[in-house]
Structure 1
């Protein structure tokens, strides 16, 4: 359940799967590294990796 009111017993019938989006991104990245390659193209990310000593 997504929401409830313990004083009235009301329960929202809607269910929100907030973890589904990241699962789709991880599956896409596993398949063809699209997410990782896209991330590596962002200048701020490249500078952050370099500052952390991770290359890029």
Structure 2
């Protein structure tokens, strides 16, 4: 992964069609995400459901 403060590299999957609407309603799977400024950080996530602006 790149090592600098201005990157947030990742490998993720998102649907080809917006079956349930815009993000995050149709989902997203993050295989791995890292922060370029912190080589000790790595995460995997799943996003889905309603997005509410408060």
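For the read-out log10 I(q)/I(0) by the Debye sum over Cα atoms at q = 0.16 Å⁻¹, a value of -0.58 was computed from one structure; give its label from 1, 2. Before the final figure, lay out the partial values.
Numbers: 1: -0.66; 2: -0.58.
So the calculation was done on 2.
One of 1, 2 was used to compute distance in nm of label points 7 Å out along Cα→Cβ at positions 5 and 21, and the answer was 3.8. Which one was it?
Working: 1: 2.8; 2: 3.8.
Matching structure: 2.
Have a look at 1, 2 and say which one yields 1.00 for FRET efficiency 1/(1 + (r/R0)^6) of positions 13 and 45 (r between Cβ atoms, R0 = 35 Å, to 0.05), as calculated.
Numbers: 1: 0.30; 2: 1.00.
So the calculation was done on 2.
Could you tell me which structure in 1, 2 was used to calculate relative contact order in percent (Cα under 8 Å, 6 or more apart) as 37?
2
When helix-only ellipticity at 222 nm (-39500 (n - 2.57) for each DSSP H run of 4 or more, over all residues; to 500) is calculated, the result is -15000; to which of the structures 1, 2 does this value belong?
Working: 1: -15000; 2: 0.
Of the options listed, only 1 reproduces it.
Read-outs throughout are calculated quantities, based only on the coordinates presented, and are distinct from any laboratory measurement. If you're wondering where the values come from, they're calculated on a predicted model, not measured in any experiment. Cβ atoms are built from the backbone, for glycine too; each structure is taken alone.
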